[in-house]
Each structure stands twice: as structure tokens, then as C-alpha cells.
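Quick note: the coordinates plus some simple rules give every number you see, no bench work behind them. Everything quoted here is computed from the prediction, not taken from an experiment. Cβ atoms are built from the backbone, for glycine too; each structure is taken alone.
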Structure 1
């Protein structure tokens with residue numbers, strides 16, 4: 001049985017998109033990941049570039065609203081917020097039996113400097129998210145196998 005994971009951040013433009021992409025790659029067959037934002041924005045081009053370096057193309061992704069998923073009654077086994085604590089508290093409670101987790105990552109849109117400096121920072125955040133998703137999937141798939 002494939003269970004659903006929802007990754008939530010503010011704009012669904014960076015962190016949640018990366019977490020969704022890695023979870024769908026790493027946990028394939030065990031989980032189906034989606035992502036959404038509290039205030040959906042536009043996909044961050046630096047995130048698209050950083051994920052492309054890992055062989056993942058999200059350039060066609062659209063940002064989605066967590067509240068639209070909530071109103072539609074979509075159920076998730078896990079809802080994982082990947083923004084700061086204050087923003088995570090604004091995430092809706094989804095119907096059904098849902099385990100809620102919080103993983104805090106820096107916001108790539110807040111990075112300063114040249115394109116290369118911001119891309120380097122985005123890569124660092126990307127790698128942190130990938131490590132966390134890999135660790136979580138390994139642990140969760142072992143426990144629920």
C-alpha cells in the first residue's frame with residue numbers, strides 16, 4: 001500500500017518542491033509525495049537549476065495551495081513542514097490519521113549575493129533536504145515494512 005506524504009512550506013517554490021522530488025525518487029513504491037504552500041508563489045529558478053544538477057527536472061511543476069488540498073479532503077499519512085516554526089503553525093490540520101512532522105530548512109529565496117553565491121547556498125539547502133529525506137525514508141520504510 002502506497003501512502004501519501006505532503007511537504008509544506010510558505011510558497012511551495014523551493015524547500016517543499018525539493019523534498020517532494022527527493023521523496024518520490026528515494027521512497028518510490030512506498031510513498032507518494034506531493035508538496036504545497038501556505039501562500040503559493042512562483043517556482044524558484046535556482047531550485048530548478050540545483051535539482052537539474054541531480055538529474056531531477058521540476059521545471060514543469062506548478063505551485064499548489066495546502067488549503068486547497070485540505071478543502072478537497074485529500075488525506076496524507078504524513079504532513080511534513082519544511083519552513084520555520086512560526087510558519088509551520090499556520091499549516092492546516094488534514095483529515096484522517098496524519099502524522100505531522102517539522103523539518104526546519106533555510107529559505108533559498110532569502111539568500112543574498114551573486115547568482116553563483118545564491119546557487120551555492122541553494123545547493124547546500126538541497127543537499128540538507130536530500131539527506132533528511134533519505135534518512136527518514138530509510139527509517140520509516142524499515143519500521144513500516
Structure 2
């Protein structure tokens with residue numbers, strides 16, 4: 001077993017920016033010749049999250065609307081009262097989805113559904129430079 005560590009750098013927009021990172025992860029698996037194992041994907045910070053979804057405009061819009069209903073950005077948040085940065089909703093949204101994913105790798109492929117892409121979602125109230133940490137534990141192809 002070997003461990004591989006890489007970082008993906010992204011520029012995001014504000015509010016609910018959903019970025020498909022599937023190809024980045026697949027490329028890391030391929031470039032490191034990983035046969036079987038798993039990919040741990042993690043976003044440092046408390047206003048970004050990772051999940052999987054069908055990366056299609058209708059579903060993306062549905063997800064954005066659902067997030068707005070669950071955690072509206074136009075209500076008072078105690079975080080904003082304390083820090084004055086106006087992104088309390090961003091922290092709550094990110095906490096609900098979570099900062100990491102763990103995806104199995106079999107025969108050199110991420111085990112995901114046909115229409116299942118890996119996405120990073122930035123919830124912050126301003127554009128950001130982000131990094132996504134990818135750590136792969138796996139057996140290498142011989």
C-alpha cells in the first residue's frame with residue numbers, strides 16, 4: 001500500500017458556487033497508477049463542503065434552491081452579530097454537508113454511479129481561492 005497526497009487549487013465565486021472536481025480526482029488516481037484503494041477528499045475551512053450529485057443544470061438549480069430554503073441567507077445569524085462578516089449562513093450550510101468524502105477505487109476507477117460527480121461547494125459570501133486536499137491510500141498497478 002502507498003499513500004499519495006495532492007492539492008487541487010480552485011477559484012470560486014460567492015454564495016453557492018458548485019464546482020465539478022471529478023476529473024481532478026480521476027486524474028490523480030490515474031497519474032499515480034492506483035489500482036485499488038480509496039480517495040479521501042477534504043476541504044480545509046468552514047464555509048466550503050464536498051458532496052456528490054448529478055452535475056446537470058436542473059439538479060444544480062434544485063440543490064441551490066433547497067439550500068436556500070433550509071439555510072436562508074437573509075435571516076440574522078449570531079455569527080454575524082459577533083464577527084460582522086455577514087457569512088453566518090455560509091458556516092451553517094457547510095456544516096450540514098460536511099468537509100470530506102471517501103470514495104473507493106477498484107481496478108483504477110473511482111467507484112461512483114454513472115451520473116454521480118464529485119463537487120466542491122463554496123458557500124462563502126465572497127469569491128475565494130480554495131484548496132482541496134486529496135489523499136489516496138492504495139495498491140499501485142504493477
Structure 3
């Protein structure tokens with residue numbers, strides 16, 4: 001799959017962005033990756049929707065981040081830390097734990113960062129690793 005940001009930013013430019021802005025974009029990227037993976041499985045629409053709802057929420061994203069944490073390089077760890085420590089001006093959504101919400105924001109910030117810097121192969125590799133218990137992704 002090719003996801004194209006109009007012109008990839010340099011890593012140094014992307015690091016200057018507010019992590020909440022990266023998370024905002026990363027949320028859309030995550031949802032697209034999940035939807036694409038579900039479509040490839042050949043599920044019917046009802047099952048796709050049910051699975052997407054199960055995978056695109058704070059708890060599922062926090063768990064996905066936990067599965068890839070050991071695979072992240074120093075730069076990615078920094079983006080995750082900044083995303084986790086960012087302070088949105090609202091509380092975690094109802095039925096979501098605050099820690100899960102912060103971890104999900106961190107995961108979304110990482111997805112947004114990889115997207116805007118044009119690191120599509122890394123984005124896909126981490127997504128795949130986040131969806132399985134097997135971690136064969138290269139740093």
C-alpha cells in the first residue's frame with residue numbers, strides 16, 4: 001500500500017510538530033491501515049465494522065504499542081514519549097482508562113510521524129508487528 005504525504009517532511013521538521021497534531025493525523029492513518037487489513041481478509045461489512053471498532057480504540061492501540069515497544073529505535077521512542085506526555089485539553093473519553101488514552105495518543109503520534117516523514121515501509125512493518133504476537137520487524 002502506498003500512502004503518500006504530499007512532500008515528506010524531514011525528521012527534524014516533523015519533530016518540531018506538536019505531538020497532538022501528529023496524533024490527529026496518525027489516528028486517520030491507523031484507521032486506514034486497520035480497514036485495509038480487514039478488507040484484505042475478505043470479511044463482510046458487519047464483521048469489518050465490528051473488528052475495526054475493536055482495533056481502533058484506546059485500549060487496543062495501547063496494547064498494540066506494547067507489542068511494538070521493544071522494536072522502536074531511539075527516535076521513535078522519543079516521539080512515543082512526547083505523544084504520551086502531551087496534554088490534550090480534555091479528559092479521556094468515557095469508558096477509556098487515562099493510561100490507555102495516553103498510550104493510544106503516543107501510538108497515533110508515532111503513526112503520524114512515520115507518515116509525514118514518508119517512512120511507509122517502517123509504518124507498515126510496525127503496524128503488522130502490532131497486530132501479531134510475533135515481532136519480526138526490523139529496526
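Brief remarks on what is shown
- For -8500 (helix-only ellipticity at 222 nm (-39500 (n - 2.57) for each DSSP H run of 4 or more, over all residues; to 500), calculated) the corresponding structure among 1, 2, 3: 2
- When relative contact order in percent (Cα under 8 Å, 6 or more apart) is computed for each of 1, 2, 3, the largest belongs to: 2
- Among 1, 2, 3, structure where P(r) over Cα pairs in 10 Å bins from 0, in percent, for residues 72-127 alone as derived comes to 19, 37, 21, 16, 7, 0: 2
- Of the structures 1, 2, 3, the one that 0.75 was derived from, the read-out being FRET efficiency 1/(1 + (r/R0)^6) of positions 32 and 120 (r between Cβ atoms, R0 = 25 Å, to 0.05): 2
- When distance in nm of label points 7 Å out along Cα→Cβ at positions 8 and 96 is worked out for each of 1, 2, 3, structure 3 gives the greatest result.
- With volume of the Cα convex hull per residue in Å³, for residues 56-103 alone computed over the structures 1, 2, 3, the top value is the one for 1, the highest of the group.
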